[in-house]
1. Looking at structures P, Q, which one was Cα extents along the principal axes in Å calculated from, given that it came out as 48, 36, 33?
2. Taking -6000 as the value of helix-only ellipticity at 222 nm (-39500 (n - 2.57) for each DSSP H run of 4 or more, over all residues; to 500) derived from one of the structures shown (P, Q), identify that structure.
3. Looking at relative contact order in percent (Cα under 8 Å, 6 or more apart), point out which structure of P, Q has the largest value.
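Taken together, the values in this text are just the output of simple stated rules run on the coordinates, not laboratory data. Every value quoted in this text rests on a predicted model; they were computed, and no experiment measured them.
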Structure P
Amino acid sequence: MPVIDTEIDREGLTLTVTAEFIATPERVWQLWADPRQLERWWGPPGWPASFPRYEFEPGGEARYFMTGPQGERSAAWFRFETIEAPHRIELVDGFSGDDGEPTDAMPSMRMVVEIEPSGGSDGTVTTMSIRTIVDSLEHLEQITSMGMVEGMTAAMNQIDELVA
């Protein structure tokens with residue numbers, strides 16, 4: 001299993017999930033740069049993601065939805081703020097309405113993705129951490145009670161198959 005750590009920091013209002021892969025940082029980066037690869041792991045098992053819109057550039061936006069086993073859909077969006085290949089992505093992530101457009105029914109959250117070499121005699125072990133930053137303890141409790149820790153862990157544990 002690639003996930004090696006999860007941390008909920010109630011004072012810092014963050015949730016961090018860290019995984020380690022036998023792959024170069026450039027290969028792990030492609031999991032974000034290519035929406036077809038992102039679709040293969042972003043949703044937890046049984047909830048595959050689809051990205052009909054994906055503008056992977058600073059200021060670019062993405063629209064996505066995950067489809068559950070009974071056909072139910074959960075829509076969301078990204079707005080990319082910083083992209084520093086192949087090591088850092090900063091984005092805002094939020095929920096969407098049935099039309100796929102952003103909604104303020106729930107607060108958005110900031111995500112910082114860091115991809116760094118972390119070992120291996122041939123330099124092919126890479127650590128990826130996704131730090132989710134929220135604006136209140138109430139929002140942190142809300143996303144953790146919704147199963148975000150388990151969902152992110154399950155989603156990231158699908159990556160080994162893609163980088164093999």
Structure Q
Amino acid sequence: MQQIFETERLRIRPLSVEDSKFILALVNTEGWLKFIGDRNVKSIPDAIEYIERIMKNDQVFYNVFELKETKQPIGIVTLLYRDTLPFPDIGFAILPDFGNKGYTFEASRNYLDALMGNTSIQTILGITLPDNITSINLLEKLGLKYEGSFLKDDEELLRYGSNIKANKRID
């Protein structure tokens with residue numbers, strides 16, 4: 001879903017090529033590299049190419065969340081339709097300087113609320129590595145429940161899920 005949303009502190013909008021500097025920084029953070037993986041984005045041209053690939057894929061929705069006051073991009077919330085999963089999964093990442101301030105929850109909660117009201121999506125998944133405690137905690141705070149683990153490319157992943165239409169808002 002590609003729309004613009006606002007929360008008390010954030011503006012959530014679709015990713016654009018103008019976000020190349022931000023994406024270059026985000027995908028090279030320690031957390032991204034450890035928990036999501038190296039995307040080989042090492043320059044602004046690489047970032048532009050990465051963003052263009054995302055924007056051309058109708059199964060991938062990247063949304064940037066930025067501070068309302070300054071319009072500084074600080075994180076992303078994503079919705080991905082994967083061939084290997086029965087339902088779309090939500091993802092998120094934030095620049096380290098802005099972590100632990102509730103921004104990722106605020107953006108993700110708002111995005112899930114919008115999905116509940118504006119799409120036919122009934123079930124949402126969340127996928128994470130077992131040692132990504134921050135992601136696990138956020139998925140649970142969003143109301144997703146642990147469903148089990150599975151192997152992908154010889155790596156264990158945890159699967160969380162929720163019927164978002166039936167899930168009551170948790171703040």
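1. Of the structures listed, the value fits P.
2. Comparing all candidates, it corresponds to P.
3. Between P, Q, the highest calculated value is found for P.
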